[in-house]
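Structures given as structure tokens follow.
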Structure I
């Protein structure tokens, strides 16, 4: 009889604890799903950022090359102008 009373008390305690824990576990699952979605969005944004950074580096290299060519042509034009004078 004593064993049944202990078991009954334990089941009652489990039921009370379950009422508290179960909603928290459901909320945890929802929040974990939201976190997974946010991490997925973050990964996509980081990939896009890496592509933009690579494009920026490529454009900067092209710009620097063209500016060097422009400066060389300007210097050549100035030398030619001096020769003409």
Structure II
């Protein structure tokens, strides 16, 4: 889960082709409005409450949700790093 794009790797056995699929959260059968800024903030990495969010996500036992959160956190870190680099230039 520590990549920018978590994926599932499958094969029929040894010496067979390895197939990969990007993990995505399951489609919500009851669409909800887009998250607010405060709600997005709750998924940020390296916050005082991040371990509580991770615990709650693990309670859901949904690997696709874990993958989406991991991807979101990786992309926000990357965007922040790029923004800081641009400011430094």
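Kindly point out which one of I, II the value 121, 16, 12 was derived from, the read-out being Cα extents along the principal axes in Å. Label of the originating structure: I. For distance in nm of label points 7 Å out along Cα→Cβ at positions 57 and 73, the calculated result is 0.5, so let me know which of I, II that is. Checking each candidate, the match is II. For the read-out Kirkwood radius over Cα pairs in Å, for residues 17-64 alone, a value of 13.3 was computed from one structure; give its label from I, II. Here the read-out was taken from II. With distance in nm of label points 7 Å out along Cα→Cβ at positions 25 and 49 computed over the structures I, II, the top value is the one for I, the highest of the group. When helix-only ellipticity at 222 nm (-39500 (n - 2.57) for each DSSP H run of 4 or more, over all residues; to 500) is computed for each of I, II, which one produces -15000? Answer for the origin of the read-out: II.
Every number in this text was worked out from the coordinates using simple rules, so none of it is lab data. Because the structure is predicted, anything quoted here is derived from the model rather than measured. Cβ atoms are built from the backbone, for glycine too; each structure is taken alone.
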